[in-house]
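Structures for review follow.
The numbers here are math on the coordinates, done by the rules we state, and not lab data. Only a predicted model underlies this, so the values are computations on that prediction, with no experimental measurement involved. Cβ atoms are built from the backbone, for glycine too; each structure is taken alone.
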Structure 1
Amino acid sequence: MTDTLKTISPVDDSVYVERPLASQSEIDNALDAAVAGQREWRAMSVAERAALLTSAVDAFIAAKDGIALEITWQMGRPLSQAPGEVAGFEERARHMIAIASDSLADVEVGDKEGFTRFIRRVPLGVVFVVAPWNYPYLTAVNAVVPALMAGNSVLLKHSAQTPLCAERFAAAFAGLPAGVFQHLHMSHGGVDAVVRDRRTAFVSFTGSVSGGHAIQHSAADRFIAANLELGGKDPAYVRPDADLAHAIETLVDGAFFNSGQSCCGIERIYVHGDVYDDFVEGFVELTNGYRLGDPLDPETNIGPMVRTSAATAVRWQIHDALAKGGRALIDSKNFAADREATPYLAPQVMVDVDHSMLLMNEETFGPAIGIMKVANDDEAVAHMNDSAYGLTACVFTADADAALAIGDRVDTGTWFMNRCDYLDPALAWVGVKDSGRGCSLSALGYDYLTRPKSFHLRTSL
């Protein structure tokens, strides 16, 4: 009997999607096709690839209304917010297409009489992309489009929670040569088999720290690289000179958008004592204005978490903080949709917290945030660095010089001033510590999807 994937919608606990999982023979056939297709694809010029991928992006955007509705049903994000993911997909895809020609150009090393010398960036081969459910298109496009633009073929495996996203990719990219872009619904065993297979040249994985360790274990016997974007516990620091209204609005959104299920969402906040009380008061007031409920309702701005077990894990972090002296400032009774043993969880703001609490040191990935008072920049930096993670971090201040000086001291992949929870495709997307390794997007992202090949031609004897 064929194993089956079943996607349970957090909206109403119904089975939303059922798909057969790929057999080993289907995986073999896909890898063979990817190898064959890549030979043709790499021979095409960057301009030819760009034209085909631009058409693919156009096709994807044309289906945006159906795509947005599917996102809501698959993982619970409010329908009013789902179109933003389509817009982000377009921004990142078009940027990486636009910079490909310059980013992939031969590297000239200077004249030498009687010789022609240069370094060419050549594609790796078959790139295996393993994408998560929380931002199913934004995370996948970071790897899929630049990998293809670089001349690789791509095999995409999407989360079992968002399988229709892989199918939407396939529909939009149907105009590419056979084998160049494919997707498969796979079990964990199937993923392991693809990573271990000699036909796979590179792995791009976005997911949990434990998932990243599993990918590394699978690749351990092979000399291939893996780009890993893993967990986060991203901090914010509010200095006394910050525009408090802006900081409050931005950080509430950064903490609770997508029910807090964002790789680079804000998970802990440090506020200077001079503005701490005013900040907390404003933060709680704005949080109490959120509307938790049916994500299909246009008035809802916080939907269910992806599954009941995820909400239960966040509730446990809240209980742990309470047991250790923390105070909860939000009464969940004000959010009628909040119900135990369901994915519907009210946002929570906690104070009197410290780093002994799970809420402040373990990834929460849900709508709960701890706020700590600090005395100065040095204390804030020490707390921000006291974490196993380092994806993004931010400061709210009117002093750009101070922001740069503080940013130089914080262990993070991206440093923001007066904003958070954002990815600019012109900048390298990286993590440090348990947040991962490697790089995607920007011109530097192409370096990870190609290898340098040196040409040393003696033209005069």
Structure 2
Amino acid sequence: MTDVRFAPAGRLRGSFVPPPDKSVSHRAALLAGMASEPVVVRNYLDAADTNSTLAAVAAVGALVEHRPDEKVIRGTGLRNAHEPAGPIDVGNAGTLMRLMPGWLAAQEGRTFTLDGDASIRRRPVDRIAEPLRAMGAVIEATDERLPPFTVHGTRLHAIDYDLPVASAQVKSCVLLAGLAADGVTSVTEPAASRDHTERMLTRAGADVRRHGTTVSVSNLDELVLEDLYVPGDPSSAAFAITAAVLVPGSRIVVRDCGVNWTRVGFLRILRRMGGIVLGDLEDPPGPDEERFSPEDPVTDLDVAYGPLTGTTVTPEEVPLAIDELPLVALLGCFAEGETVVTGAEELKVKESDRIGTVVDGLRALGGDIEATDDGFVVRGTGGLKGGEIGSHGDHRLAMLGAVAGLASREGVTVSGMEAAAVSYPGFTQDVSSLLS
């Protein structure tokens, strides 16, 4: 493991472009692999997780051509994925592990086994197995809920599925299966979650509709996807944004950042805490908006240091800020008063148990924070002393430690900093450019 020390920062200044969106990159590769015509994907994220998705679609017969600044993917078609010679390696990519089976479940008469690294083997797949089995698929999992697991493709039928926990990954899996199922498949969530899959399917000609938190998709003969451009990732940008808000004297500009309304929950929470983040964020759709926009909006964000006050993050807000909730905990350490996150049980099944690892990590740096069954409570103390934090192989925990170091009084050493490369290979370089 690589240990990297992040010293207290004087201030952050300048501008940067965040890396391409990880969630959009995964979906672009998968849907291009399902398409009937070649798809050019520009600004695809070059990182461990998203490269696993390119390798996975190639394993089932898609042709992937790597060109400067773009990928050309020649898919197999919706129902013609090839049975691979061995297991599909998803690496550390939970999104890939949960989305791809929706496509594979409809490949009649073919069998696919998915496996990954040690972290993936601890992440449950029962939440995608349940709806896929209800649609007629046969899923065999280790201990009935863990990878490696095998998908036996069959003829699928449509279902109306109520998700017990809002999850864009599970929703997307069911919608992808619904493309090849008989009839109209619908998914209802307790709260809204990311809608990148719905937008991209709309762009590809699928009949995707929403009513409240219910999304439906109709059977489709083929996907024909126009060329795609992947916007800057707001979840990756959130780390530099947090550093700029916490370090006195800072002011930065985040350029070409995606501001899809289902991805800017963290920015809305940060603004509520008093954070200075200027820029137009996409508004949620109106109650009568049945169709999805085929595009993800992009803008520049102007961010500056400012004092913060604590807040409460409700269960309804969690799906729209799930990846950034560790940063909410960090902000709470510097904010006046108490910061509470509830309804975030989903954090326990990420790359690490992000309730336990975040609480233990920030406490070791001097934070006053305690875990709850579904989140955490942070009492602001004006800042953090510093110390050492382990990444536990979790990319977001590694970057959290780095930001904590920049804002701390004595600096932070991050053990296992190489984990950041899963989603943001250029993280340390981008941070350094803002400190110069």
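Taking distance in nm of label points 7 Å out along Cα→Cβ at positions 122 and 210 from the coordinates of each of 1, 2, which one would give 3.4? All intermediate terms of the calculation are to be shown ahead of the outcome.
On the way: 1: 4.1; 2: 3.4.
Going label by label, the one that fits is 2.
Of the structures labelled 1, 2, one was used to calculate semi-axes √(5λ) of the Cα gyration tensor in Å, for residues 50-241 alone, giving 29, 22, 20. Name it.
1
Of structures 1, 2, which gives 28.8 when mean count of other Cβ atoms within 10 Å over residues 26-33 is computed from the coordinates? Each step should come with its number before you reach the end.
Numbers: 1: 17.4; 2: 28.8.
The read-out was computed on structure 2.
Identify the structure, out of 1, 2, from whose coordinates helix-only ellipticity at 222 nm (-39500 (n - 2.57) for each DSSP H run of 4 or more, over all residues; to 500) was calculated to give -12000.
Values: 1: -12000; 2: -8500.
For helix-only ellipticity at 222 nm (-39500 (n - 2.57) for each DSSP H run of 4 or more, over all residues; to 500), the value -12000 is produced by structure 1.
For structures 1, 2, calculate percent of Cα pairs over 31 Å apart and state which one comes out highest.
Numbers: 1: 45; 2: 37.
Top value of percent of Cα pairs over 31 Å apart, among 1, 2, belongs to structure 1.
Where does the value 9.4 come from, among 1, 2, when mean count of other Cβ atoms within 10 Å over residues 106-113 is the thing being computed?
Working: 1: 9.4; 2: 17.6.
Label of the source structure: 1.
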